[in-house]
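Chemist: In C-alpha cells below, several structures.
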Structure 1
C-alpha cells in the first residue's frame, strides 16, 4: 500500500485531528486511544461488524495501527500499517499492547516481542557511544536525535530505533 497526501496545507495538529476524525466517523471503527511519537501516530482501534454494533458498543476486535506521517512541500501524508502487517516501528506505547490483545502466532506476535524488547533497553543518552557498521558514533542531541561520527566529526540523524540495532561501546 502507498502513501496518501493531502493537497491542502495544514499544521501537524490539524493533520492528526484529520486522521482521528477519519477513523471515528467510520461505521465500522472507532479510536480507543492514540499517541503521537515522532512522526508515527499510534492508534488502538476497535472494529465493529455493523453500524448497529458500533452504536451498541459491541466490539468485534481491537488492533493497533501505526500511522506513518510525513510532510513534503508543506503537505502532510500518511500510510497506515496495522500490527498484523508487522510494522518496522517499535516505539508503540506498552499500554497499547494491553488495550488490544494480539494474535501471538502472526506478524503481530513477532512485532509485539520487538516492541517489548525496545522498551526494555536503556534509552540512549547524550555522550553514549555506538558502533554502526564500521564507524563509531557519539550521541550529541536527543531532541532532535543527532550523532557525531567520531572519525571525522560529521553529524547525522540517528534515533533510538537505529541505535537499538547498533553496538553500544562501554
Structure 2
C-alpha cells in the first residue's frame, strides 16, 4: 500500500480509536484504524492525549479559537511502526520538557518509495501547543512513555491499523 502524502492531521469520521482492556494491567493499550497514515498518526496522538486529558476536544477548540502557537516537526525512521513510536514519544517528551500538551494540526507521512533508494519513512508537519492546565484543561493521568510492547502499524484493507501500549 502506498503512503501517499496528505496534510490531514485530525482523525476523520472514518478513523476509529479503541482502547484495549485485555492487553496490560498497569498500562493503557489502544488500537486505531483509518483510511490514511496521517489519520492513523493523528488518532494515535488523540488516543495518547485523551489518556492524559479528560476534555481534549474542548482544549483543542480553545486553542483554535485563540490561534495558539504552532511548531514544525520533522521525524524519520527506518520503518513505519518506528516512526509512529518516535512521533508518540515526541508528544510525551514535549509534555514533560515543556509542561505543555502538543497535538498535530498538519501532518504528511511518506514511505521509502517517495524518497527513492535508501530513504526511509518521514513525518513532517505542525504541532499545536498549550501549557498543561491551561484553558480549563482537566488532567487525568501522566503518560510516562510509549512502549515497544505490541507496537504495530500495518496496512489493513483500504487503510491502516496501529496498536500501541502507553506506560503510566
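Chemist: Computing FRET efficiency 1/(1 + (r/R0)^6) of positions 131 and 155 (r between Cβ atoms, R0 = 35 Å, to 0.05) gives 0.40 for which of 1, 2? Spell out each step's value before the answer.
Modeler: Details: 1: 1.00; 2: 0.40.
It was calculated from structure 2.
Chemist: Here's a follow-up. One of 1, 2 was used to compute log10 I(q)/I(0) by the Debye sum over Cα atoms at q = 0.09 Å⁻¹, and the result was -0.39. Which label is that?
Modeler: Values: 1: -0.39; 2: -0.27.
Structure 1 accounts for this read-out.
Chemist: Can I ask one more? Figure out for me which of the structures 1, 2 the number 18.6 belongs to, where mean count of other Cβ atoms within 10 Å over residues 43-50 was derived from the coordinates. It would help to have the intermediate numbers written out before the result.
Modeler: Values: 1: 18.6; 2: 22.6.
It must be structure 1, since only it matches.
Chemist: Right, here's the next one. Out of 1, 2, choose the structure whose coordinates give helix-only ellipticity at 222 nm (-39500 (n - 2.57) for each DSSP H run of 4 or more, over all residues; to 500) equal to -9000 when calculated.
Modeler: Details: 1: -7000; 2: -9000.
The structure behind it is 2.
Chemist: Comparing relative contact order in percent (Cα under 8 Å, 6 or more apart) across 1, 2, which structure shows the greatest value? Don't skip to the end; give the middle numbers.
Modeler: On the way: 1: 14; 2: 31.
Going through 1, 2 one by one, relative contact order in percent (Cα under 8 Å, 6 or more apart) peaks for structure 2.
Values quoted throughout were computed directly from the atomic coordinates according to the rules given, and no laboratory measurement underlies them. Note that this is a predicted model, so its numbers are computed, not measured. Cβ atoms are built from the backbone, for glycine too; each structure is taken alone.
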